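Bear in mind these aren't lab numbers, they're just calculated from the coordinates by the rules spelled out. This one's a predicted model, so the numbers in the text were calculated from it and none came from an experiment. Cβ atoms are built from the backbone, for glycine too; each structure is taken alone.
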Structure 1
Amino acid sequence: MTAAPKDTTAGGRVRAKIVELFGADLRSLALLRVVLALLVLTDLAIRATDLYQHYADAGVLPRTVLVEEVLSPWVFSLNLMNGEPSFQALLFGVAALGMLVGYRTRLMIFVMWVLLLAIHLRNPLVNNSSSLLLRMLLFWGMLLPLGAYWSVDRARSALPRPSPRFLSLATFGLFMQIAFVY
């Protein structure tokens with residue numbers, strides 16, 4: 001098998017350097033998907049220890065108080081539909097597991113992002129900076145091909161394997177998000 005000829009023009013070298021600096025390996029993006037799903041599941045497991053106290057109507061912040069005194073009338077949260085702890089737990093299980101295995105990856109990441117926003121709005125008093133960072137990483141994940149490798153989506157696809165490097169504004173944004181944290 002022969003390698004493709006390299007572009008030796010100045011523009012080709014500049015593009016290759018940009019891809020090298022700001023492009024992401026699709027396998028590392030697949031690993032990011034798995035790690036994000038595990039982080040979401042860990043976050044949920046930690047929140048589940050206080051599910052009744054922090055997220056149910058019988059806890060410290062009932063939905064009526066939250067809607068009337070804390071939240072803006074323009075805020076919408078799926079977690080405000082029902083105050084039962086089992087409903088709160090059910091909202092996350094399916095999306096997090098779908099994201100973990102890479103089934104309809106972009107849709108599952110979007111659903112997970114919306115649900116994470118909802119749970120963070122359900123009791124804003126227990127959030128911290130990791131809550132914001134997890135939401136931001138899921139946002140960037142919606143714009144990246146996290147299901148291109150090692151996923152159910154890839155196994156079901158008849159398309160040829162994509163190039164291992166991926167470059168977009170979203171990869172640049174993800175890298176800048178990591179840089180801003182540190």
Structure 2
Amino acid sequence: MICQRIVNVLVPYQLGVLVESLSNRRIPYQAIAIYVSLRGIQGQQGVLGSIRSILWIPIGQACYRRLTTAAFEHVLLLSLDFHLRKRVGEVMSALNKGSALNTFLDSLLFQLFPMVFDLFVAAVYLFIRFDAFYSLIVVSVMWAYIYVTIYRAKYRGRARREMAIRDREMDAAK
């Protein structure tokens with residue numbers, strides 16, 4: 001992930017070098033090759049993103065195994081009264097929704113945090129290289145984005161909770 005952050009800083013820098021070298025009235029093959037190489041390893045679908053995804057597989061699987069084992073043990077320790085009141089489909093549906101936590105962790109660790117870090121680096125770079133005004137623009141847009149994201153997540157959380165309840169009722173009826 002650290003290498004991805006470094007590449008995310010180098011790509012726009014290299015693009016600037018490439019654009020500047022175009023004024024020499026020659027084709028800058030070296031600058032083009034470096035830029036294309038950096039773009040090839042950048043992002044979720046790039047080489048570094050693919051390596052990160054491969055390295056995350058054992059961690060994600062271990063988390064999922066621990067989560068499902070803990071949920072199964074919890075269900076086994078519940079009272080007989082609970083099991084008599086609940087329908088089997090409802091309990092099974094609740095247990096099957098555990099993989100959503102794994103997806104949430106993946107999104108949080110590898111999408112949200114890196115994006116906020118990249119925006120912070122961009123703000124610092126713009127502050128040092130140009131002016132505090134540009135940095136202020138990036139920071140204000142970043143906070144506005146984070147605010148809207150959190151607000152939408154709260155709204156979507158209520159809707160998802162309702163959807164999960166309805167889904168459990170449907171599975172219980174099945």
Structure 3
Amino acid sequence: MFMVPAITMRSFSDEFKTGTFEILQTKPLSKWQLLLGKYFGSLMVMLIAILPTIIYALTLQSLSEEGGIDTGGTIGSYLGLVFLAAVFTAIGICCSSFTPNAVVAFIASAFACFLVYNGFNAISRIPAFQSGADYYIEMLGIDFHYRNISRGVIDSRDIFYFISVIIFFLTITHRNLSKR
């Protein structure tokens with residue numbers, strides 16, 4: 001939750017601060033190409049950071065005596081972690097596009113990631129929503145869908161949720177860049 005904002009905080013904020021965003025606008029790139037280039041570059045850094053942790057899972061699997069670890073749960077957890085990193089990267093890029101200050105972008109994106117991950121779960125626990133709306137409010141948060149995938153249950157609804165949240169934040173970023 002803190003690594004992704006640290007990686008994405010300078011994506012657009014430094015471009016605005018140093019004035020190189022105007023140079024990028026003169027290049028034969030559309031706003032979507034520029035945005036997706038920054039997004040996939042930051043996401044690739046995150047995936048490279050996650051990649052060495054697979055060694056732990058493989059080591060535990062080879063050292064276990066009977067049956068090994070739950071392979072479905074492990075694969076689901078890694079898939080959920082990739083989707084979580086993808087959503088947090090989209091949020092970080094979005095927050096970086098709103099300010100020329102990298103520190104403000106870091107704090108805003110860390111706070112936004114925390115709210116989207118834990119906020120809906122906390123709101124669903126309010127007693128006023130305990131009459132049935134709590135389940136639907138909890139479904140709006142990332143934690144609900146991440147828990148489903150990390151159990152090894154890969155459902156198309158969870159994957160669609162993650163992809164739609166990514167598209168939502170990238171669209172906000174695109175609209176913000178178009179205003180500049």
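Taking -23000 as the value of helix-only ellipticity at 222 nm (-39500 (n - 2.57) for each DSSP H run of 4 or more, over all residues; to 500) derived from one of the structures shown (1, 2, 3), identify that structure. That value comes from structure 3. Among the shown structures 1, 2, 3, from which was the value 47, 20, 13 of semi-axes √(5λ) of the Cα gyration tensor in Å calculated? Source structure: 2.
Given 3.0 as the derived value for distance in nm of label points 7 Å out along Cα→Cβ at positions 15 and 63, which of the supplied structures 1, 2, 3 does it correspond to? Answer for the origin of the read-out: 2.
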